[in-house]
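Bear in mind these aren't lab numbers, they're just calculated from the coordinates by the rules spelled out. Computed from a prediction, not measured in an experiment: that's the story for all the values here. Cβ atoms are built from the backbone, for glycine too; each structure is taken alone.
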Structure 1
Amino acid sequence: MRPANRPVALLFAGAALLMPSLPGSAHAPAGTVELDERAIGSVQFDTSCAEQTRQSFNRGIALLHSFWFDASIAAFEAVLKTDPTCAMAEWGIAMSHWGNPLNTKRPKRSLLPGSEAVARASSLGTKDERESLYIEAVAELYRDFETTPDHPRAVAFEKAMSKIVERYPNDTEAAIFYAMALNGTADLKDKTYAQQIRAAEILERAFEEQPNHPGIAHYIIHSYDAPALAERALPAARQYAGIAPAAPHALHMPSHTFTRLGHWQDSIDTNLLSAKAAKKANSPAEVLHAYDYMVYGYLQTAQDDAARSVLDKTAAVFEQVPPDDRYVVAGAYAAAAVPARYALERGDWARAASIEPVASPAPFVNAIVYFAQGLGAARNGNLADARAAHENLSRLADTPGQSAYWAEQVDIQRAVVQAWIELAEGKSDQALASMAATAEREDATEKSGISPGPLAPARELLGEMLLQLGKPTEALAAFRATIEKEPGRFRGLFGGALAAEAAGRPELAKQYFAKLLQNCERSAPGRPELAKAKAFVAAN
């Protein structure tokens, strides 16, 4: 039986107590990092390597499943020190260098160490057929990487893992890696979520047998990381932090589900722990990833002072990321997103228009800044700056070599800015048509896991535009759709309440205002929206 769900706050308190004192660098030799099952979870991965390597190898697998890649590499290197003939340790190093399987594009230079590990594994060889299949599978991730995009290689890996599952149906680890591969190759435009649900079915069965396995809980959260599925992830989300309380990413991952469901304080609390663990592990990119989700939660609950405190630390943390590592997009994305969110979520259009660029090789990271600048300038009436930002977004959307998914996301941002420019130019009908079409485009896609949510949901912006143009009934429909998809968003609830009030729906307006006030019980002073909500609820 799966362990009973424990209260989230209790899980986090337990995680904090269990978190070991880690060395200052995640690059420390694995032997100096005393991480037992209470700290990182329990796995059993049988190999033909020397028996005395079993503990280090299983530690490496557990760390790999929690995306603690530097530490997993160190653990596999420790295996090789004991047994230099262990080809599966090189397999583990290659898997670790591949990194987050949800990453859609890796710079070629980042793939070289993994490719070299594959070559060493192949050279060492193994007489074990199962292990040979594992090595052949990881080789697919690096085959012709200089000339082939990541996605087809990831698909080849997925197919290779499916063959291992078919050949060795009792190999739970093969099934777990296969399920994650299914998530990594899923089409984010497929609203049936067929591939993610298939992965989740595999993982749910395994979770019954191995409730302390970090990878199973982790990948269930990823499998259900969509609005229509998020509720199904809640049991795993509530358990993962307690399974691997030393792993920064394990402490962060529950917030994917909490954010989807509007459980803001739970998201904040788990990311506070994640950021603390990531600092101890000397992982600034992981700190930034936690910051992005944390700030998103703070802003939805009007804890603006806390959000500002995190914002003030973000640039300095990003400076700790080595320039060659800024392709690790979650960290770079957060460094750009945190200041943009702080301005946009609070409707500070002047601040949004003046956000500074972030140094990143990823076009979609740079697009965050131009989106904030463009939307802020357009809504502040500064058409010249809005048009300049729009031009930059057009250029970034057309950047060759980026994934189709991110090119589409950037072009959606460009279209949003275009719509608000049209509104500022007095072209109301054209602006509404543009904004409505853009909302449809965004609804047809799915957010990436590196982000807690859109910088500003297109349909929510459509509602704001409709409300501004005196169309409350249509605005209410837009806000209600946003509230269903992105529950608990501050601007969605407030906009929905205003639209309901203007449309003659006072009971619905009161419902939205009351929910907003409930979410913002810890709010800092200064949000005029909350004063409006309190007055309306008191009068109705």
Structure 2
Amino acid sequence: MSLMTEKNGIIRASCYDEDIHTALGTTTKYKGRIRTWPGLTLLVLLLGIASFFIPYGAYKNRQARLEQARRAGRFKFNRHKIRGGVGLDVPDLVSDDGIIGNPKQYPATACQLPNYVSKNGKLYAIADNGTEVPFKIKGINWFGMEQLNAIPFGLWQNADNGTTVYQIASFLSSYKFNSIRLPLMIQHILMNQAPNPTLINRSENRAISIRSYFSLLKSIIKALQYREIAVVLSLHTLTVADTGGLWYNEHISYEDYLTAVDLLTSNLCSDDYWNVLGIDLKNEPYQATWGDKSDTDFVEAAEKIGNRMLSGCPKWLAFVEGVFESREAIIDGKLMEYNDWYGGGLAGAEEVGVHLNQHQKLVWAPHYYSSSVYPQDYFYSHPNRDEATGLLDAYGELSNKTLRKRIEGTMESMFGFLASDHGPALLMGEFGGLYSRDQHPKKTAQRTIDIIIDIISSPNWAGGFVWSLNPESIFQYSRPEEYGDFKEGLLKSDWLTADENYLQALRKMDSMQHLRKLPCFTDERSR
């Protein structure tokens, strides 16, 4: 910008100079203008310059402060990102107040709740106009809402540890996880229990409401929706004191259980929560029976609970686990006796299936774990079990080939026969164990998880949900001769760092055909 300058004036000599001759009547009266006008002009000019530079300087200072604040905000945001190798780059949300990754509320979407169906061994989202999009699940369990404090773990972000819902969703999206299974408690649903406010940093989770159980659940679903991540609601526990081997106990009646289902459908079955896939009807009903028409018959219970859900939300899916039984089968050429994993016993479904009032709404969702949960004999060669402690005091680790045969054989006996390209989808509702903390010399637990991942990524499976995101996940056996509490999840204890070995193992699921983000259907089209 250029500055204006004044021209120098020519000062005439005095009229009283004897050598100057003047004409009569032509005298000019200056009245002091020669002395005052240039000063006034300079003053006005200086005021004009000042009126420009003072606001301009203030503007520049404000911009500098804003830039400094943006840099500080970006530094803070990056410092609390979950670290774990190289994932996809996902764009970050910046609020109208300049805060990165901590919205006051998530932007509304125009997405409609699809009709979710289960057929041809896959899941489908179907739009109102008939558009069908098949998809498979690379999912993870995130627990906490099914426990005393009624809130998922990890949301206490501080200077040293903890994270936010936004960071969790961004991390999962960048590593191609497209679904979360959220365990819930029946008692909390019925009471609309407010979560423990000390377990969340509210200033870093501004869009998350903790007024009540449902306000928390809704706001978490919305946060995951921003990354197009699906949600499966697992009816996990009955009360604080009872996880529930059945769907009722002395404190929670069968009708209470159905009322909880009604509350979920009435609150969440809408376009506002289009990313909810449905309900896992009962987690690990290990005290139940299969198809015997008794009060503990889980076939009848699954049909009744599933139909109750469909009456309130016909677009959702019913995820059905198995029971718990002892069984024997010929595996790897040998007759073996073993137990189902809790939630894994679907052998009875070969004779007695689950039939819902709506077609193509059933999803089989059994569980299978490594020896970290219990060192079953079939994981080892020549196992010798101490009758007093239940530990193996002698055993041999199997070759990769033999271990895979044992796992495939037991899976086939429990539920693997349900995998097909024409029936309901089969996925793993839970799988896992110790991975990086496996203490077997030949990494039997780790190799088991690798084999599970390989199997559920095959064409006739619909994927699965690993247990779990939480570093507080407890497993009892780091090796078969050692019992204790051994903790490991996909995230490490600071909730800021991923277990890169485990993350890399789960990347094998990325090759599944039809693994994609949940489709968003609008009035005209899907994206």
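Tell me which of 1, 2 gives 42, 25, 21 when you compute semi-axes √(5λ) of the Cα gyration tensor in Å. Only structure 1 yields this read-out. Suppose you compute distance in nm of label points 7 Å out along Cα→Cβ at positions 251 and 435 for every structure in 1, 2: which one lands on 4.1? Going label by label, the one that fits is 1. One of 1, 2 was used to calculate helix-only ellipticity at 222 nm (-39500 (n - 2.57) for each DSSP H run of 4 or more, over all residues; to 500), giving -22000; which? So the calculation was done on 1. Once distance in nm of label points 7 Å out along Cα→Cβ at positions 51 and 515 is computed for every structure in 1, 2, the highest value turns out to be that of 2. Here FRET efficiency 1/(1 + (r/R0)^6) of positions 259 and 403 (r between Cβ atoms, R0 = 25 Å, to 0.05) is compared for structures 1, 2. The highest value is that of 1.
Comparing relative contact order in percent (Cα under 8 Å, 6 or more apart) across structures 1, 2, the highest value is found for 2.
For which of 1, 2 does P(r) over Cα pairs in 5 Å bins from 0, in percent, for residues 211-314 alone, calculated from the coordinates, equal 2, 15, 25, 24, 20, 10, 4, 1? For P(r) over Cα pairs in 5 Å bins from 0, in percent, for residues 211-314 alone, the value 2, 15, 25, 24, 20, 10, 4, 1 is produced by structure 1.
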